[in-house]
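Just so it is clear, none of the values below were taken in a lab; they were calculated from the coordinates. Because the structure is a prediction, the values reported are computed rather than measured. Cβ atoms are built from the backbone, for glycine too; each structure is taken alone.
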Structure I
Amino acid sequence: MGLACLTAVALLPGLALMTLSAFVMGIGIGVYNVHVVARAMDSVASVEHRSTASALASVRSIGTAFGAAIAGVVANVAGLGDATEPGAVGNAITAVYMFCCIPFGLAALLMFRFVRIALGKREVASAGAD
């Protein structure tokens with residue numbers, strides 16, 4: 001929701017609405033991050049907790065680095081380069097935020113797929129227990 005709002009308000013002059021959108025996006029990331037980390041830690045043996053915790057931080061850092069690099073490429077392709085006019089900068093920002101919707105869309109599709117798989121395994125397990 002925050003990303004959609006950021007994309008919509010990127011060309012508007014209001015800083016307050018953009019700040020609120022970024023805040024909503026940050027809350028969303030913070031809410032799911034705790035559950036992802038807990039799920040990852042629960043899925044490994046206790047002797048692997050240290051390496052899993054360090055791997056999670058490393059993967060997050062690598063993802064941030066690649067995301068920043070890709071955002072820079074998209075912004076340059078969208079005309080940010082030497083742009084100093086607010087309209088040109090706004091168009092580049094909008095392009096970056098719209099590009100960011102692609103991984104979120106893929107994540108949503110994969111989430112529905114994984115939930116369907118998980119529910120299918122749960123039904124098979126409960127049928128086998130009966």
Structure II
Amino acid sequence: MRLAVGVDLVAVAEVQDAVACFGDRYLERIYTAHELACARGGGEVRARHLAGRFAAKEAAMKALRPSEHLPAWHSIEVRQEPGGRCSLRLSGHAADLASRAGLSQFAVSLTHTGDLAAAVVIATGRDDA
């Protein structure tokens with residue numbers, strides 16, 4: 001069995017600053033429409049949710065271990081399932097990297113407390129892939 005793990009920690013204030021400085025340009029470059037819809041509200045609440053999703057994207061990239069160019073931010077999407085549980089959906093270059101690495105199952109866990117958000121991504125697959 002193949003196994004890959006990625007973890008990332010993001011300061012909520014950094015996301016708040018990016019939104020304040022770059023606005024929609026930042027939001028549309030990093031997050032999908034679904035991710036933005038899940039981060040409803042304003043101010044710190046929204047920034048915490050966005051920071052968690054940013055951490056998940058970074059953690060996924062660490063699990064994918066790209067050797068050349070990084071996948072586009074939109075190719076790694078954090079999906080919020082009914083009941084609040086999150087999952088990852090890969091597309092484009094991120095999906096290609098996963099396929100080449102033999103990784104087919106991804107689990108993600110997000111958390112935030114105070115001024116920090118964190119995510120862990122675990123990816124598994126078969127050795128014969």
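Tabulated data for the structure shown
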{"read-out": "Answer label among I, II for the case where Cα Rg over 2.2 N^0.38 Å, calculated from the coordinates, equals 1.03", "value": "II"}
{"read-out": "Which of I, II leads on distance in nm of label points 7 Å out along Cα→Cβ at positions 3 and 35, largest value", "value": "II"}
{"read-out": "Test item: mean count of other Cβ atoms within 10 Å over residues 27-34 calculated as 10.9, pick one of I, II", "value": "I"}
{"read-out": "Of the structures I, II, the one that 37 was derived from, the read-out being relative contact order in percent (Cα under 8 Å, 6 or more apart)", "value": "II"}
{"read-out": "Of the structures I, II, the one that -13000 was derived from, the read-out being helix-only ellipticity at 222 nm (-39500 (n - 2.57) for each DSSP H run of 4 or more, over all residues; to 500)", "value": "II"}
